[in-house]
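Coordinate-derived values only; no laboratory data. None of the values given here were measured: they were computed from a predicted structure. Cβ atoms are built from the backbone, for glycine too; each structure is taken alone.
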Structure P
Amino acid sequence: MISTNDFRPGLTVEMDGEILQVLESQHVKPGKGPAFVRARLKNLMTGTITQQTLRSGEKVPAAHLEKRRMQYLYRDGDMFYFMDTETFEQTALSEEQLGEAVKWLRENTEVRVLTFKDEMVGVDLPTSVVLEVTDTVPGLKGDTVTGGTKEATVETGATVSVPLFINEGDKVRIDTRTGEYTERVESRD
């Protein structure tokens, strides 16, 4: 059992038969009345995000997720196929199960697939991925790091805000937790 006072991002709990991951939590102590915890929770089965208010110190059961190392292979419609790197067994997850992770999945990326009671519920991505910019407004001479930003589409189809000096074909590192540009990566061809 886990106290709501110990909620932190990434923690998984089981509430009302659902597996929920804590995205953020805030301990609130009003001037009048008892303290409470306000938490944003993501349902790992459906992908929906809710905000719940729980009593401070309330106990909830921990959900113990098993993580299996797998490699993303390909997409077919709204199904994404993964291969277990040890047994070479292939399994599929739907776009709903993956949620925001779809934006950062590139073929051959190694991820950790989360399972609960032998049912796959989602993926745990690396903290950053390197993706190629496929569409953006060309950079002009004199655009610097301290300048503004522009929108760029990366190879997975996601749109990211990047500095003005980034051009099509450049490889950029994206933080998968926030979806933000972190740096340009020199290609090692």
Structure Q
Amino acid sequence: MPKKLLALCLLVMLTGLAHAAPVKILMKTSMGDITLALDPDKAPRTVANFLRYVDEGFYDGTVFHRVIRNFMIQGGGLTPDLQKKATHEPVENEAKNGLKNVRGSIAMARTRDPHSATAQFFINHRDNPNLDYPSFDGWGYAVFGKVIDGMDVVDAIASVKTTYKNGRSDVPVKPVIIQSITRIEEKP
């Protein structure tokens, strides 16, 4: 690479003028497909964390284990018999990135500890501004992308009958399986 071009590339990267393209993801579920666009510019650590699990095949065979109509559908960390899968270290909370918990956005699930998100995520079934930074705890829930196709599938999942099972509430009576989550390779 010529020195001038290399210097220009470095300058663009250092000044923040370069923007990463959204990363498209295909989530195949037992109720249909959901296509997502992840935003590595706004949530670089969160997207990298999620893609690590995607590339490892971690999500294959997990379930949406918490479904609350007119709120959200949560999954990505439990097996169909509601056993928690071992995860990597938590990722730093990026909720202060300007992305909002609006209908169709995907965000990281976490405990009360703002920096406890690992593999579990949720897709907002409606606008949930109470989850945006700074939220009730000064942090909020980090949005890192959005549904670009398959919101009808999200609506169908959000409408399933739920129950209390294995100490958990809002569990679908019939498991909603995440069959796979893969990257959609863009053609050049």
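If semi-axes √(5λ) of the Cα gyration tensor in Å is calculated from each of P, Q, which structure is the one that comes out at 31, 18, 15? Going through each structure in turn, the value belongs to Q.
For which of the structures P, Q does the calculation of FRET efficiency 1/(1 + (r/R0)^6) of positions 50 and 154 (r between Cβ atoms, R0 = 25 Å, to 0.05) return 0.30? Here the read-out was taken from P. As an exercise: helix-only ellipticity at 222 nm (-39500 (n - 2.57) for each DSSP H run of 4 or more, over all residues; to 500), calculated from one structure in P, Q, equals -5500. Which structure is it? Checking each candidate, the match is Q. Ranked by Cα Rg over 2.2 N^0.38 Å, for residues 58-97 alone, structures P, Q are led by P, which has the greatest value.
Each of the structures P, Q was assessed by relative contact order in percent (Cα under 8 Å, 6 or more apart); the largest value belongs to Q.
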